[in-house]
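*Asks:* Structures given as structure tokens follow.
Read-outs throughout are calculated quantities, based only on the coordinates presented, and are distinct from any laboratory measurement. Just so it is clear, the model here is predicted, and its values are computed rather than measured. Cβ atoms are built from the backbone, for glycine too; each structure is taken alone.
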Structure I
Amino acid sequence: MSELESDPHAPIPVLLVGDGAAPVASTLVAGLAAGGQSRRFSCAPFPTAPAAADASRGAPYLILVGLGAEADAILEDPVWEEWRRPGAAMARIAMSDQVASADTGAMPPPSREGELETYRLPSAQAEALPMATIVVAQLLEAERARAELHAQLATERACEPLAQCLEPGKIYPMALELLLERLGCRRGIAFFSPSPAPQGAGVAARGFDDETRDRLSRLLIEEKSLESTMGRGEVGVVPWGPLNHALGQVGLESPGALLSVPLRGDDQEAGHAWVLSEGRRFDDGDLETARTIARRASAALATAERYHHAKERAFIDDVTGVYNARYLLATVDNEIQRAERYGNPLSVLFLDLDRFKLVNDRYGHLIGSDTLRTLAALLRECVRQVDTLARYGGDEFTILLVDTPHEIALRVAERIRAAVEGHLFEAGAQGTLRLTISIGVATCPNHGETREPLLDAADKAMYRAKSEGRNRVASADDLLD
């Protein structure tokens, strides 16, 4: 961070641009020194507006003096757009015999809305430039304070859509876009792992061409070099880091310092946004803007987390802690669509404890509930994290085995059957008890291409297993016999 950015009392830059800038600058410095104001200003002459703007890039405020016949053109040059962004401020002095002034009675060109009016001074009154500089500096400081408050309010208002979003995976790109918009930057990246899990890491890149964006996204996801940093640290400018290396690998050499913005919810949500400086120096106002967006985005993530936790609880069975039938029915539809899209099989297991009614009758419903909880835990151990285990009702459970052909599903079912048969269930003061389970197996699309026929086939196969003596696995293929 430069001295100007870190010290609120740093000299105000005064840029003199145009023909004869050097001698006018010397006269201005002498006049300010005579008035005891030399430490308040830092004056420098430049031949052109681009040269002056390039040398001053990153300064949050400045006084621009346009000289000669091209004074108005210098003041209105597009290179000064950076100082028209929120949080920045610029005062302008046009010193020329060719521009309108109060002395001639001509009407000067109107200033842009929200900008200070241009102070106009004929060249013949060059000795008045030091006083004019002091006057516009006072106006500039007032405008700067007003602009900072306006920028803060505008940023807060721009963040309002974040609070209305309940999808964490959408909040991170929204935050990145807000950062780019409010900071007036072009390119940035957000890296995150959205919930509900598992969905894998996500990347949002803005300002890159399609090929670079795709290569960068694949690189970040495959290497996972940034996962350990997601959501950690504070808002700040980092001169070098893993992202710089990744940007270099996709051909973006020397991307420069990055504005690092961690984003995190209250629980598991964590992500990170980076804004490329591309030669710009981020000032204190930029950092405050980024902190505001990070605070609002993190609050939105926390709200989205609470919403999803509440929504998930609505799909959780109170007794066993696994998903309930309502969740299962919605998930079956989604998994069938996914299986159809990618051409992968989806298998369904219908499970029912044998003679479970006797457990409730003999040991009581408390032991019965404990037995169901134990069974649910046992079933979890037999399936993968990507599979779905749900209590369908009573002592019936259903398992969705994604990307699993029928023969493999039969082997999984047999493993579950053997695990239940060999397990000793606690029965309180009465010791332990042994139980068996009957399982029906059906696979999409072999036994049903939509939810109802697929579940019905697995259910009927389960009842066939019971009719054949219980404690066994039956395939929906057997229903065709």
Structure II
Amino acid sequence: MAADWTKHVDLSSPGVVRIKAHNRMKVDAAIISTMEEIENYQDGRGPIQLMNATELPGVVGTAWGMADWHYGYGLPIGGVVATNVEHGEQGGAISPGAVGFDINCGVRAVALNLEADDIPNLEKLARRLNGRIPAGGSGKGGIDLSESKLNLILRGGLSELESIDVEQHHATGTVESNGSFEVDELSISHRAKQRGMKALGTLGSGNHFLELQRVSEIVDVETAQHWNLSENQVVAMIHSGSRGLGHQVCSDHIHQLELRLKQRGNDWIDEEWGYVLPDRQLASAPIHSKQGQAYLNDMKTAANFAFTNRAVLTDRLFKGLKAELGEEVELSTLYDVSHNIAKIEDHVIHGKNCTCVVHRKGATRAFSGNQPDVHASFSDTGQPVVVPGDMGRGSWLMAGPRTQQNQAFGSACHGAGRALSRSAARKQINAEQKENELRNKGIVVQAATKNILSEEAPEAYKNVDQVIENTSRANLARPVLRLEPMAVIKG
């Protein structure tokens, strides 16, 4: 399949490279891109991973790669794939690898009642925030939790914020799934709980960040006004997930599912379920099987932790802002979106209603305003889509369609997408030079390690403006406003 997929390309839809089903593909694969970009980015493995995902049992519609796609584990980052819950006797497949290790990694965008000029000393503010918001891979600096309070959070997500004395900074409807998944039982491993016990309220490492930004360009004035956003206003984005707890949950379930697989040639076979998979990293279980339900339950448990983590970080940001800028500072959540999640959703596929397990891995929902899951406050605009770019060039807020759900299961990009691997970025980009270059542009960066400055440099990412243009051309979401970075806290 790797050698011949370019012979099956259909470019008839604007902004979409569609790979027609061939060989063992059960459905088409499609990438929000151009052929030139596909040839220029990465090493060709991403499209192969997407085509592999079309072989998942019960797969429906099209397997999608968003405009920020790049190679990942099992499914490309930016991958969206859905299976039919009514497929066969036990339903279509659910795959932990197609959700990702950082379960419910996501971004919360919050608006401040400040303009950029209202901050007298940006560097001092950045230092204060860096001291209050723990970053890095260790997980140190989280709030103290007893096991009983951790259990409350794991069961209830944001509905249990009061139990840990954290102030709420969101209104109803501004957090996806209202920040709380219903959990049948607390069955995650002791090791997963241990890894989460000290990490609540920490950013993490890698591409996780807290960034102060200013609105630099408004494209959709009406929508921006509806969201109460104006030019030069300060916005903050908080990008974090379920930390080591979610990673452990994913690892535990992948390990158990992989133990069931037997290799035959290039295929991986699960004899009980009759699964034939092209990639071990797509190890899966039928959604209605004991194993499928166990993963779904534990994934929701980790997702509740992630929602709460971003809420704690928001509260820490708020307290840091007040300590530096005064009691007049106000903060409100525009929207909090999930990136790595599997959700049971209803979609129309080839004219027929389908209840699907929609895997989004490094992709976000971009639901239209008339969807039942979208709060009435966004019915006229469509759901906000938060798209962080890089710490040197900027980020965007987009909106889902006003009325008609988009063709990619109501999904869109979640960021700019990597153009260089972390190891390649470290080799090519000098950290000290990059820090000085950003400072000369007026961008203050507080980074836990020097390597982060290289790994997360603007050149390590695709140009977010092009990603937004590609997403808009494919009618997945529309651009609302652009944001320029001011101060960045990196893990």
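*Asks:* Supply the structure label, taken from I, II, corresponding to helix-only ellipticity at 222 nm (-39500 (n - 2.57) for each DSSP H run of 4 or more, over all residues; to 500) with the calculated value -14000.
*Replies:* I
*Asks:* If relative contact order in percent (Cα under 8 Å, 6 or more apart) is calculated from each of I, II, which structure is the one that comes out at 10?
*Replies:* I
*Asks:* Please compute distance in nm of label points 7 Å out along Cα→Cβ at positions 317 and 421 for structures I, II and give me the label with the greatest value.
*Replies:* Looking at the calculated values, the largest one is II.
*Asks:* Out of I, II, which has the highest value for distance in nm of label points 7 Å out along Cα→Cβ at positions 125 and 157?
*Replies:* I
*Asks:* OK, next. Assuming 21.3, 66 is Rg and Dmax of the Cα atoms in Å as calculated from a single structure, say which of I, II it is.
*Replies:* Going through each structure in turn, the value belongs to II.
*Asks:* For mean count of other Cβ atoms within 10 Å over residues 13-20, which of I, II scores largest?
*Replies:* Looking at the calculated values, the largest one is I.
*Asks:* For distance in nm of label points 7 Å out along Cα→Cβ at positions 173 and 469, which structure out of I, II has the highest calculated value?
*Replies:* I
*Asks:* Between structures I, II, where is distance in nm of label points 7 Å out along Cα→Cβ at positions 53 and 357 highest?
*Replies:* The structure with the largest value is I.
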